[in-house]
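What follows are several structures.
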Structure I
Amino acid sequence: MVEKIKVSLWDVYSFFLTGFSLFVWAIAGSILEGLLSFKDILEFVSTFSNMIFLFFCVFMMILFGMLFEPIANYFDRFIDVIVKKYFNLTEEMGFNNKGAISEDSEEDRLKKIILSSYMGELKGKISEPYQICKEYIEIKGINTNFMVFLSRYGFYRNMAFLIFLTIVLLFVLGGINSCNFFICFVLFVLYILMRKRSKEFYSYMAPTVYRCYLVEKSLCTENTD
């Protein structure tokens, strides 16, 4: 039964590694606040056998990652809406509205080719072929970097939200002082970098899907000829 379980890169990056980061974050914060000590942790670990403890940790990390991921996703969308409505920050800052592309971008050019040449009866009825192309290459089992980009996008997005939570907790628990302000400033810069990185990987996904779709369709056309 265990052999039949399929683990994707999304499970590893967005669930397991996110859950692992949450565990480290929670334990480190508890130790710094004096709620736990290394002795308490070692005593808790010693009550389990190695295999049981390993399985328990992996299961809990994945579970917490699965619970944390949708919250980070909704928060990311909320920030997009706020920034789009009230601010004018550039894409380089990592605050661009997801999916917004320029008319001269590779994604837009590939999309126009697909819409004009490969949509059949759907031509003129849809404006975004992304989901259709994605489903097509997944059904065909075409090797693509899509999942690599998707999983890393999810991981960096989750880390950005975790950093944001850390900033909030630092202000709530530590108050406003020069040291705390400096730490929060550094963390905010790190938050921007993480969010910018997530946007970069997000922007890679659609062109990758479109390229794979066009290559497959071109090969199919050549074979029929």
Structure II
Amino acid sequence: MKSLSWTKSEIALAFANCANLRDVITALETEMSAQGEVICEIRVNDMALTEEDEVKFADCATQDLSSLSIVTNRPAELVNDALRSAVSLMPQLEKSALTTAELLRAGEVTRAANGFKETVAGCQWLVETLLHVRGASEGTGQPISDLANWVKSEKLIGRVVIEVGEAHAKMDSILVADLLEYEMTAALASWKSTIEGELARKELDRGLDANP
């Protein structure tokens, strides 16, 4: 990861051919791509831009930019960061699933509602993130090493999320509790093992590359 920044005068020199913020961002993305980097963050006038901001302020004239900074990283490192974030989320999701199951069995449906939403939303984030990671890994030329196990974990948690949703829709709190305590935690354990194995192999490959 690296950071680059420009003052107002430096912006005028470096992006003399850019009429607005849209042109500046396009020029930066092209340059970073040529260096094998992707932009993770853009700050303009000390404000971090969201994707919506990039569209909203796209026509902002280059001369109105008083400061500009970016944070970049290599795609492979972004993949590793996403994997580490997923692993760090696992204990929280497992705790939420178990606590929600306990509340449901105790008949405390109202108190369990927030925990249920948190658990399901977290698992959905996990599924979406790891599907993206699989595609991004292929794009970096470093595909998932144990794809069969990865797909197995994908299918397992996907199935559990669907089953939990269906049981919840039927208001079968006991079944929801059982699925959360046993099936969901098993799916999370499967993912944890799969991701940790992938990270370990990536670290090993990095070490071998560094010591030919």
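For volume of the Cα convex hull per residue in Å³, the calculated result is 161, so let me know which of I, II that is.
Numbers: I: 161; II: 146.
Here the read-out was taken from I.
Given a value of 20 for relative contact order in percent (Cα under 8 Å, 6 or more apart), point me to the structure among I, II it was derived from. Can you show the working numbers first?
Details: I: 28; II: 20.
The read-out was computed on structure II.
Matching task: -25000 is the computed value of helix-only ellipticity at 222 nm (-39500 (n - 2.57) for each DSSP H run of 4 or more, over all residues; to 500). Pick the structure from I, II. Write down the numbers at each step before the final one.
Working: I: -25000; II: -23000.
The read-out was computed on structure I.
So distance in nm of label points 7 Å out along Cα→Cβ at positions 10 and 130, computed for just one structure, reads 4.1; which one of I, II is that?
Derived from the structure labelled II.
Identify the structure, out of I, II, from whose coordinates distance in nm of label points 7 Å out along Cα→Cβ at positions 74 and 154 was calculated to give 1.8.
Details: I: 1.8; II: 2.5.
Derived from the structure labelled I.
Values quoted throughout were computed directly from the atomic coordinates according to the rules given, and no laboratory measurement underlies them. Everything quoted here is computed from the prediction, not taken from an experiment. Cβ atoms are built from the backbone, for glycine too; each structure is taken alone.
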